[in-house]
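Trainee: Some structures to go through are shown next.
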Structure I
């Protein structure tokens, strides 16, 4: 069970994460409305890009990082059954993330950092924006170190024992984040900050984009890790079943660690500074990263079937009807898999060198990553919070009807939001556009799709409000003595696992090696080229 200090630590991470999420959610809906024909155009595109930067930075860096950190600290105490070592450092890491968020958002709110969360040069924001991001990353690196230290403490006390699956998966997310964040860190520290601080007036935009691609796609799998941990370790238990295979889960997480890193250049298929051979290599590895997702879909579907049959379901599909559809966790995993399926199918288009030409930088891309992150991943963040909240507060969380309504609204809202984006993306509507002239006969037919997206966004805002209300009411519920928290148990008890699936030395070596192979050549080639820098473009009066 949680100690009181650990409860406060985890709750602090979750509440700041969900506060950032809700603010970003409101900004996202505002963007949908002002781009639609529902209201008159505001007349200032900079306000739109200011909002997009805040929305993306909060959703992409702050919200999932704090969720992963808070969930990770909870896993240490609940899965390893030991007090969290380094609690003071955990609070320091949390403070750095919060401080970094504030430092970064001040120039964004003042219009001095409207560079979007990708901060692609030659646009250069105020230096404080980049310093804020660095503080967030440093705070998260403290979490990575603490996860490794706490596992070492546990292994010392349990020599030769199988590391519990929740902690094994938790370390996969931590190590992945530590390595993928290196790309953006190098870009900021060595390429962007010297310009933002006024020491240089030019920047190598092509090299910067390659370094950011190091982070750009693998960060999605860092976002994904808490959701996948919930798939394997919370869902089967919550719906009254068993995990089909502990080993399959371990294989999935180590494959994510290996294959999610050397693939980011598929985001640069249209960039001329990277050769076709490197792009082909990254396309191949992008296809490989679908393997652990397919393994997960099989394993969790089998686990759900076990729950249905334990509840009396018979026949080929009778177990589906027997599932506890009134259970919010059951709804969450079903909705998450559906959204993951749609988003993953779109990802197959993005990774294809030829097909990417048709949808690159269109609203298709926006629809794809919202289905994956805001859909499949965030809906499981909700489920994680619902599952942990009584153990964090010591109070009942009985808003079952409101939870189900919230999940349904999020699912339906996400469909209504993103499907029109895919349609207009195929029609050629560019992403990141602040304004569309719907009096133009060529654009006018697309107006209805923008209105639909705004309606979908409104449903998401209502769902977000319900989510916060459920959690707030959870702090006022009846005091309750809870049984010991349990993660899902596999069908076959795990006594021993292979060394390769009980540690990370091999997989870290493969992750680092493949990254250096897939990125080393294009980075070295670009560094060797002469006269590749272009004049920087300061935002809002930056030096």
Structure II
């Protein structure tokens, strides 16, 4: 362990860093302040890499994405007051999205301070509703225990955000001679009971038209392998929630589509025809992929934890325990059932496949969303990663972009915060420098953390940032139109994105013809470095497809 090689900690800050090293921390994302200076000095001689961000929210998004991609706890640091409040959105992002993340914030001295209440907020209470664990450290001797407990809770299912406040005088305080670091636990998640698993198999055998729904909690390598086994053994068709994309390769013949909408899409025709939904890894934090009704189809909840009681989700049976173990048991023991009939479900698949090809190579300019998604998929390799910000294009990518592996489409359908796309893509590029990575952002979401382009350039990342530009908050305009309101209050002007990128040392590209989009993206991915590609979008397709065409076509099935 790293801490065994270092000298005994002289102060609380060094002890904190040693505790982080003991947990295997590799990166720390930060916007430090004067209250963090002892901590920063301890970090200087550590083997933990400091990533200096330009905004605390982006530091938190990167830490959360590290947790999402690795399953290990991502770490971010801020000062007190406004630094800590800037982490609030990232805390909610990690907490709702089940991403293990620890926030560390500074504070004025708590034993003796001559600055009154300057910049002082009760950050611990502020973080309480947004985290699994939040504490102020009031004694240097307690640092190792609090760090170990925070890591345990952050990574324990359901993962989420934790917070520790390190006051300036505690960071400088010498720990006692008997203070020691706690070894990380290797506790395994419990398996579901045999009785609940066998009952699930009985329900599956009795069903005529079962279907599998794959949610965010299944986005783990072991679960992917187990689910592929289950699908292949039983032949049961499957669909995904937005955050379940790629858990099973979406080129699989049993893939029915993505529930990007809560109702009224082709996949909901399949759900309507099913008499049993095996829900693997979805919970109600993610926007509902369908709505349950009393007396409707049966649902089996397969997850790490029990289902929340909710008016639109009340499963008739629950299999609670390690998801991979549960799914593997079902694959090995439920068997292929001769009474299953997937004819109606596969009719839906044919309609989905035909619909998703419609207008995929349309040559209109500005470019329509279907063409943008099609061209991005064509230029991205099978193992390439796209990180979506939040906006109208997220629905198009969720529906139209086939994912081939888990966590190759990073999107957030829990907090659904704008501004997360660029930092998420940066984290993916840092972790996997050998892979092609693209951030897909609307102009609105990009500008919320666009300053991190400087960070990406400074880190020498290989990253393409695709800006889908409509000079408006496009999703809200669509909703405004749906509600019958006049177009008002949602349009704005943008900078020249090429000059903006170049001012940070990145390369910028305007797409002025539809046929130039694909070669521009391909060249940017091949060149390396940070590239920004600005493409105008024609969002008239939102209303035509989602409000008109789907209503007509899905009613025919």
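Trainee: Figure out for me which of the structures I, II the number 58, 24, 21 belongs to, where Cα extents along the principal axes in Å, for residues 45-188 alone was derived from the coordinates.
Mentor: I
Trainee: Please state which of the structures I, II yields -11000 when helix-only ellipticity at 222 nm (-39500 (n - 2.57) for each DSSP H run of 4 or more, over all residues; to 500) is computed from it.
Mentor: Computing helix-only ellipticity at 222 nm (-39500 (n - 2.57) for each DSSP H run of 4 or more, over all residues; to 500) on every structure in I, II gives -11000 only for II.
Trainee: One of I, II was used to compute percent of Cα pairs over 35 Å apart, for residues 13-316 alone, and the answer was 27. Which one was it?
Mentor: Derived from the structure labelled I.
Trainee: To continue, here is another question. When you work out FRET efficiency 1/(1 + (r/R0)^6) of positions 29 and 77 (r between Cβ atoms, R0 = 35 Å, to 0.05) for each of the structures I, II, which one comes out largest?
Mentor: The maximum falls on structure II.
Trainee: Hey, another quick one. Computing distance in nm of label points 7 Å out along Cα→Cβ at positions 85 and 413 for each of I, II, which one ends up highest?
Mentor: Result for distance in nm of label points 7 Å out along Cα→Cβ at positions 85 and 413 over I, II: largest is I.
Trainee: Of the structures labelled I, II, which one yields 62, 50, 44 when Cα extents along the principal axes in Å is computed from its coordinates?
Mentor: Source structure for this number: I.
Trainee: Rank structures I, II by distance in nm of label points 7 Å out along Cα→Cβ at positions 333 and 373 and report only the one at the top, that is, the highest.
Mentor: For this comparison of distance in nm of label points 7 Å out along Cα→Cβ at positions 333 and 373, the top structure is II.
Trainee: One of I, II was used to compute distance in nm of label points 7 Å out along Cα→Cβ at positions 149 and 165, and the answer was 1.6. Which one was it?
Mentor: Considering all the candidates, the number was obtained from II.
Trainee: Which of the displayed structures (I, II) returns the greatest value of relative contact order in percent (Cα under 8 Å, 6 or more apart) on calculation?
Mentor: Checked I, II; max of relative contact order in percent (Cα under 8 Å, 6 or more apart) sits with I.
Trainee: Another question about this same structure. Which structure, out of I, II, was FRET efficiency 1/(1 + (r/R0)^6) of positions 173 and 253 (r between Cβ atoms, R0 = 30 Å, to 0.05) calculated from, if the result is 0.00?
Mentor: II
Values quoted throughout were computed directly from the atomic coordinates according to the rules given, and no laboratory measurement underlies them. Note that the structure is a prediction, hence the values are computed from the model and not measured. Cβ atoms are built from the backbone, for glycine too; each structure is taken alone.
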